[in-house]
Structure P
Amino acid sequence: MAYYFKSNKCIAICPLGNYGDIASLSCLSCPGACLTCFGGSVSKCYTCASNYYLIYGTSICNANCPAGQYANSTNNQCMLCASQCITCINSSSTCLSCGFSTLGANFFFYNNQCLLNCPLSYWPNSATFTCDVCNPACIACTNGSINSCSICNNVSSTIYYKVIGANTCSTTCPNGQFISSSKPNYCQACSSVCITCVNTA
């Protein structure tokens, strides 16, 4: 068994914040980032000092956790984010950003969650991996334009109607179509003999 010199004594186990250096047979101070360690660098830590975190799967103490991990201040360790999160904070499921996940699919950021499908009135932006809001005229859409709607909306006193043959929401129906009374927020086709019509085909 090796003994290490510390404060005019030879001891078998160095005190907290120190490690036994084989070369000098003395107790040397751990780096400032380490609470306990087995060597003189921040990559040789057992546990971390306050405001430092042990990176998951390593013996490295760092002030920040890498992407895919979050800082747990209870045990001063970096913990893994949920598989759908690219980055997270405070807990594994409180996401900060999303993207192509280890689950093999694109996930989109909405309200600190990573979702496969965005909620109503939002669309999945594959460039930013976020759920972006639809144009106010749309309840459902494929991008932020008024010409990308699949279901139309009412905004205050303005009613929008889904035009036949297009992904457009309009306040009026074009020639050859009329405002449907049976299908709210939709245009319906006029009879083939009409250029314009109202109330019925």
Structure Q
Amino acid sequence: MARIALDIDSTLHDYWDLFRSIVHERYGVDLAYEDQTDWGVTHLPQELLREAVMETHSDQNIAAAEPYPGAAETIQAWHEQGHWIHVTSHRAQSCAPATARWLEQVGIPFDDLHCSYDKVTRCVELGIDVLVDDSPVNLERARAVGILGATIIHPWNASLAHEDGVIVAHDWHELHERLEPWLGRLRQSAR
């Protein structure tokens, strides 16, 4: 069976709309989704960017997130097949209780939850086989240590569609379909 790590923001649910609205409301800066063609947000000083991200991770905002269509169902199927599910996020550790409640509320099963700022190191410690994440930085680091990367395509990670070692999909239904042969091989080898 596979050990699967899942990011949350922009992976399990739409994050950009909330982030964009908070940045616009607080600082008057519009961060259009389609214009975010690289990983860095350079229109704001890092301190203001961190404050906006922290607000997106308030208990209320966490609870209000709606999973992408097919995300919960796909993860439920993986869990039922015996895959071990590790949820990992660049959220502060103080966000873990609200995050766990949200995962349970939306029906996303998990065996482990880790909120920290170094996902890939934790994935290596846990022997993760596949990392589903939107960050091109995390996906490239995962690939460098032998972890298969997978992502829902966004403007900031679209270049990964041409990279070996990363499975790219437009939505969770397609991601499930594209990962299934790889997960199937792991199920066969575990027997």
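Bear in mind that the values in this text are calculations on the coordinates, not laboratory data. Quick caveat: nothing in here was measured; it's all calculated off a predicted structure. Cβ atoms are built from the backbone, for glycine too; each structure is taken alone.
Please compute FRET efficiency 1/(1 + (r/R0)^6) of positions 83 and 147 (r between Cβ atoms, R0 = 35 Å, to 0.05) for structures P, Q and give me the label with the greatest value. Don't skip to the answer; put the middle values down first.
Numbers: P: 0.45; Q: 1.00.
Evaluating FRET efficiency 1/(1 + (r/R0)^6) of positions 83 and 147 (r between Cβ atoms, R0 = 35 Å, to 0.05) on every structure, the highest lands on Q.
Taking FRET efficiency 1/(1 + (r/R0)^6) of positions 43 and 163 (r between Cβ atoms, R0 = 35 Å, to 0.05) from the coordinates of each of P, Q, which one would give 0.05?
Details: P: 0.05; Q: 0.85.
Source structure for this number: P.
State the single structure among P, Q that was used to calculate helix-only ellipticity at 222 nm (-39500 (n - 2.57) for each DSSP H run of 4 or more, over all residues; to 500), giving -13500. Present the calculation step by step, with values, prior to reporting the outcome.
Numbers: P: 0; Q: -13500.
The value was obtained from structure Q.
Consider the structures P, Q: one of them gives 28 for relative contact order in percent (Cα under 8 Å, 6 or more apart) as calculated from the coordinates. Say which.
Numbers: P: 7; Q: 28.
Label of the source structure: Q.
Please state which of the structures P, Q yields 9, 37, 39, 13, 2, 0 when P(r) over Cα pairs in 10 Å bins from 0, in percent is computed from it. Before the final figure, lay out each step's value.
Numbers: P: 9, 21, 16, 14, 12, 9, 7, 6, 4, 2, 0; Q: 9, 37, 39, 13, 2, 0.
This value belongs to structure Q.
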